Structure P
Amino acid sequence: MAEAYIVAALRTAAGRRNGALSGWHPVDLAAQVIDALLDRSGADPALVEDVIMGCVSHVAEQSNNIARNAVLASRLPEKVPGVSLDRQCGSSQQAVHFAAQAVMSGTMDVVIAAGVESMSRVPMFLPMTLPRKNGFGIYMSPNIRKRYPQTPEFSQFMGAEMLAAKHGFKKDELDAFALKSHQLAAAATGAGKFRDEILAVEARTAESGATGAMHVADEGIRADATLQGIAGVKLLQEGGVISAANASQIADGAAGLMIVNERGLKKLGVAPLARIHQMTAIGDDPVVMLEGPLPATTIALKKAGLKIDDIGHFEVNEAFAPVPLAWLKHTGADPARLNPLGGAIALGHPLGASGAKLMTTLVYALKNGNQRYGLQTMCEGGGMANVTIIERL
């Protein structure tokens with residue numbers, strides 16, 4: 001069977017809302033990553049056969065097929081197509097899957113999988129709120145309402161509360177996990193563990209434009225975070241356990257990977273960083289919504305013929321603290337291997353970019369830690385999950 005290899009992987013450091021990346025048009029930010037992948041791999045731009053790009057909010061500056069627009073803003077020739085996809089938070093992880101499937105099929109040899117989201121310039125939920133304000137309705141169709149009569153609308157925030165209640169997590173446990181995320185991310189940044197994976201880009205703010213400085217560190221990390229400070233943040237709903245402090249941060253960012261088959265390796269004349277070992281995507285309960293990574297991991301490990309202890313590093317997206325905690329409880333994985341460099345609570349969650357962002361971190365973590373297998377998983381809106389297992393080469 002043909003293989004899929006990762007030969008280059010890069011991400012921007014995440015920018016906080018209205019922060020260091022808020023002055024970048026998301027198309028141009030994504031193009032920066034594409035150009036950097038060409039530089040990092042040494043690939044002739046003409047060898048790239050497609051750009052598959054995840055993005056969640058396909059509206060305004062991210063509308064009209066942002067993948068194709070990013071191609072046109074990059075050094076890639078016009079002949080390179082682009083396609084944008086939305087699997088909610090797992091969009092660019094799914095882009096990796098589609099790129100891998102393309103090169104494994106032999107229909108393409110060199111594909112870029114990427115993701116981008118500017119949550120400063122294209123606010124979360126804008127694709128839903130804008131049509132509503134103009135009388136164009138919402139996604140909840142009559143048949144969906146018939147199937148889920150007790151659910152006026154699917155909500156990730158309610159899902160997070162349900163997940164915490166189902167698995168018995170108290171607020172102090174969630175807050176302690178959030179604090180650890182900041183501590184691990186601060187330690188990793190201080191030790192230079194993200195240096196190889198971060199693409200330095202000019203810091204540009206929406207308010208003042210170009211600053212003349214380079215943005216090289218994830219902006220949301222709070223090295224001085226305290227449990228008392230996290231505990232004091234207002235709850236999202238009265239009587240609940242979820243707050244902005246134990247949930248992922250709104251962020252801007254872009255990330256990408258170059259994925260090739262054996263022919264692609266020969267064309268580029270490069271050595272691979274990793275091999276994509278297994279890919280799984282499942283649907284799950286859309287009401288609880290965020291529990292998909294649990295059964296998806298079980299399925300992926302079984303298909304791969306691996307046990308949980310065979311995996312040296314886990315990247316489980318910290319959309320909300322109950323998600324990785326429930327995943328840990330379900331799998332029995334070694335807690336020290338779960339998000340050891342921090343997660344989205346500290347590092348930010350730029351929606352459509354997060355899948356490629358976490359995959360980039362996983363690739364370099366395996367390389368720097370001399371570990372063989374790594375596993376990445378994401379909970380996704382609508383009750384879905386992706387799992388990817390990669391092998392360091």
Structure Q
Amino acid sequence: MSEKAQERISARELSKKLTEEYLTSARTAHDHGKYVAYTTAVSPVELFVAHDIIPIYPENHAVACLTKRLGTKLSLAMEKKGYTSHLCAYARSDLGYRITGESPTGGIPDPDFLLACNAQCFTLTKWFEVLSRSYDVPLFVFDTPQWIRDPGARQEILKYCIRQLKELIAALEDLTGKKYDYDRLAEVIVHSRDTCLLYRKFMDMAAYKPSPISIFDALIHMAIIVYLRGTPQAVHYYQTLVDEVQEKADKGIGVVEDEQFRLYWENLPIWFKFKDHFNLLKSYGANILTSLYVHDWCHEFDISKDPLETLAENYLSAFSNVTLEERAEMALDLFQRYCLNGSLMFINRSCKAVSFAVYELRDIITEKTGIPALIFESDMGDPRFYSETQIRTRIEAYLETLQRREAAVA
């Protein structure tokens with residue numbers, strides 16, 4: 001074995017290493033004269049990276065809690081304070097952590113200030129308002145009106161959002177006492193562009209038959225693009241991942257043997273059912289390949305434009321911030337690119353913003369593709385609202401329907 005091969009580590013090992021380094025840098029930020037800012041997963045984090053501010057994502061920490069099945073315990077702690085169980089499971093878990101101190105990662109450092117972007121939903125803004133009051137620190141809201149297709153409206157929305165980014169930069173200069181470096185921002189955006197291109201290349205590995213990846217791989221590997229976006233470490237990570245997955249694709253290795261059904265997933269994942277869902281689907285030769293959610297970080301930064309303009313354009317165009325028609329077109333593009341022949345559509349009681357039009361989305365996709373879809377309701381993080389027998393039975397019945405449909409076509 002060559003020395004180079006011996007030194008090479010897997011993408012998962014690299015992810016663990018980078019995550020540990022990232023959390024350590026956040027926990028020791030004040031020792032090095034740096035600041036910590038809480039922000040949302042879809043937000044122009046490049047502004048922070050360029051100003052040596054370490055971004056922390058309460059959503060990511062909430063996912064870690066939900067995956068370890070702490071969702072119910074943390075939610076109950078929050079509910080005892082008067083909050084409703086109808087709130088987002090991310091918010092419930094995060095606020096519950098603030099009460100109990102219980103965390104599978106050792107928790108996250110306190111913020112010096114916060115940035116909430118409402119392109120995802122309005123719950124995030126209210127959640128961050130609670131955190132701002134709790135820690136008595138400033139909150140900036142990046143307000144993103146719906147990215148409708150009318151060219152004139154888009155131009156006005158873009159101008160409005162660029163003005164907000166300029167205001168945020170001025171606020172960061174006041175808070176940190178340091179002049180903003182626009183040249184550094186341009187460099188950071190190059191790193192984000194390269195990271196997103198590699199991330200998209202990884203996601204597009206789903207086009208292979210059999211697919212060397214599943215949505216479960218995508219959900220694990222998207223963590224780095226959320227919290228290390230804009231860094232050379234993220235570029236290195238996704239190059240490592242792409243090379244690793246390409247080797248599997250070249251050998252014809254699929255994550256599901258005898259892959260028959262290539263499925264689309266609508267909505268966020270049910271975090272505490274990862275393994276169970278994968279194994280159930282695998283037993284039917286089915287593989288969930290993709291969703292709009294995991295594709296939401298396939299940004300296309302145009303480095304020929306003003307940095308603030310390309311930032312605004314990309315963070316305005318999240319799938320949760322476009323019209324239903326455009327969202328359907330995004331989904332249909334995935335059906336075509338990855339030759340999908342089935343669809344699981346999840347109405348998530350935790351995420352009203354993403355779930356509001358699932359039935360209409362199903363109707364559009366089924367009409368355009370002729371492919372039937374299964375719709376079911378549950379919660380992405382709280383097992384109290386997950387019916388094991390009912391959902392398993394409905395998924396099994398749907399997969400059997402696909403099998404009969406496939407047999408009839410053959």
So helix-only ellipticity at 222 nm (-39500 (n - 2.57) for each DSSP H run of 4 or more, over all residues; to 500), computed for just one structure, reads -10500; which one of P, Q is that?
-> P
Between structures P, Q, where is distance in nm of label points 7 Å out along Cα→Cβ at positions 176 and 200 highest?
-> P
Identity of the structure behind 0.35 (criterion: FRET efficiency 1/(1 + (r/R0)^6) of positions 104 and 224 (r between Cβ atoms, R0 = 41 Å, to 0.05), calculated), options P, Q = P
Highest-scoring label, criterion being mean count of other Cβ atoms within 10 Å over residues 48-55, among P, Q = P
Distance in nm of label points 7 Å out along Cα→Cβ at positions 128 and 344: greatest across P, Q for structure Q
Given 0.90 for FRET efficiency 1/(1 + (r/R0)^6) of positions 120 and 168 (r between Cβ atoms, R0 = 25 Å, to 0.05), calculated: source structure among P, Q | Q
Assuming 20.8 is Kirkwood radius over Cα pairs in Å as calculated from a single structure, say which of P, Q it is.
-> P
Re Cα extents along the principal axes in Å, for residues 24-79 alone: value 37, 26, 19 computed from one entry in P, Q; matching entry is structure Q
Using the calculated result 18 for relative contact order in percent (Cα under 8 Å, 6 or more apart), pick out the matching structure from P, Q.
-> Q
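Only the coordinates and a few stated rules stand behind these numbers; no lab work does. Given the structure is predicted, the values throughout are model-derived calculations rather than measurements. Cβ atoms are built from the backbone, for glycine too; each structure is taken alone.
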